[in-house]
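Multiple structures are listed underneath, in structure tokens.
We did not get these values from a lab; they are worked out from the coordinates using the rules stated. All values reported here derive from a predicted model rather than from experimental measurement. Cβ atoms are built from the backbone, for glycine too; each structure is taken alone.
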Structure 1
Amino acid sequence: MIKIFSIFLGIFLNLVVVLAGNMPALAELQPTYTEQQLQVGDDLANKAFTATNKGDFATAEEYWTQILEKFPNNAAIWSNRGNSRVSQNKLVAALEDYNKAIELAPNVTDPYLNRGAALEALGKWELAIADYNHVLELDTNDAMAYNNRGNAKTGLGQWEAAILDYQKATEIAPGFAFARANYALALYQTNQTEKAIREMRNIVRKYPKFADMRAALTAVYWVTGKRGEAESNWVAAFGLDSRYKDIDWVTNIRRWPPSLVAALDKFLKLQ
């Protein structure tokens, strides 16, 4: 999971991140900009966020690049352009952006979180974990860092350790639905089937349009012989997000655990 790096009041009033109080050196690097220059930056940033919300990440990247030409010392802009590049699978280029953001703002957590997510996508699990560990050194209550570190640990097959991280994430942020979902998936992988199903059902009860858990219940109900309940959850899951019919996406992008991928694959092959 990548994280938008919040930077602005207006969007460009000060041209420093919201957390500038922790970064006097960065503030000192900022030149004086005219109101007109700041307004141009503000307009471009709004366009970048609008493009992002529409899923047009290439256009968002273009806008962030234009902003960087005018404001090259703003760490948040580098981090947000990295996010747009990750969304296009330009992972190496994204890492360059996150590295620059970290150089400019070494005590801010978001660039480390985002770089960790890019490293995960490249399968560099230990390096990703190192970034998440650093985030937790900066902020011991960062729920996203615990969740993401759990994700990276699953890449190493460390499911029990991942469960502890997901639990910590949900303790800090009880409404963090994806951390709860990841916890349920990890429970299933470690053969805690009944507990996993109970957690999945609780999540769906609270978030009935959560496609991930609907699809997960489809898989586990199918292999436990509850065909009707599996079919019912599949109708909901597929209607909410058709990507769950693509087993490669589930395996390599969503990164479900192997046991649950196998269960969903059995269901899909009989559709």
Structure 2
Amino acid sequence: MPLISLAGKRGLVAGIANDQSIAYGCAKAFRELGADLAITYLNEKAEPHVRPLAERLGADLILPLDMRREGDLERVFKAIRDRWGRLDFLLHSIAFAPREDLHARVVDCSKEGFTLAMDVSCHSFIRMAKLAEPLMTNGGCLQTVSFYGSEHVVEHYNMMGPVKAALESAVRYLAAELGSRKIRVNVLSPGALATRAASGIDRFDELLQRTAERAPSHRLVTVDDIGPTAAFLASDAASQLSGLVVYIDGGYHVID
């Protein structure tokens, strides 16, 4: 067996919207290394875009998951428990903020908008971890997705900066709490790339251009750059890596 393999492992991927999604790039890499997958889609509108991708990857389970809808997450984990009886890894690539709050200054965002963004983008990962813990009987790996704007001010990233900072802090606490069960928790932090979710950020094209100019690699990352890193972290080769923010940005994070 190769050093990096996911053969025999079973993982949940949440957050695919289309073939340009970070979650899809990760799902492809998971599958290429031999993992069995459960894949979620947001709602009926999203299903026609996600189901063909999931079927292409031979997903064992294709399930609806809207973090704002009562009971959806619990139904996903029940289906995993009934089908597999265990879970080895999961990827949480879910974020949301109301457009009017996302485009406002942080000081002007509404309580309702901030609370919703925190619930969907941060607390949902904690909920996932709680449900995954009893299924990870042989240990496992939890991964989520953040961005450089969590620790440095990125123009127009606005309220998602504090939200992602909270997510990264939650990852460190979860890593500490779940480590005794051999459950590792890490953050993928890709550089700016054109995804459906990122398109909601005001003047995002300018951010893409600035990133390509300033990154030491002088190019933007793609979802195919991110997937192999996620697959490595899910593998046994990364058994001692936990509580990390892993930058996949061509070195952009080292530039002031």
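Here distance in nm of label points 7 Å out along Cα→Cβ at positions 65 and 81 was derived from just one of the structures 1, 2, and that gives 0.9; the source is 1. Using helix-only ellipticity at 222 nm (-39500 (n - 2.57) for each DSSP H run of 4 or more, over all residues; to 500) as the calculated read-out, with -22000 as its value, let me know the right label among 1, 2. The structure behind it is 1. Which structure, out of 1, 2, was percent of Cα pairs over 30 Å apart calculated from, if the result is 22? Going label by label, the one that fits is 2. Distance in nm of label points 7 Å out along Cα→Cβ at positions 89 and 105 computed as 4.3: which structure among 1, 2? Traced to structure 2.
Among the shown structures 1, 2, from which was the value 21 of relative contact order in percent (Cα under 8 Å, 6 or more apart) calculated? Checking each candidate, the match is 2. Computing Cα extents along the principal axes in Å, for residues 113-208 alone across structures 1, 2 gives 34, 24, 19 for structure 1.
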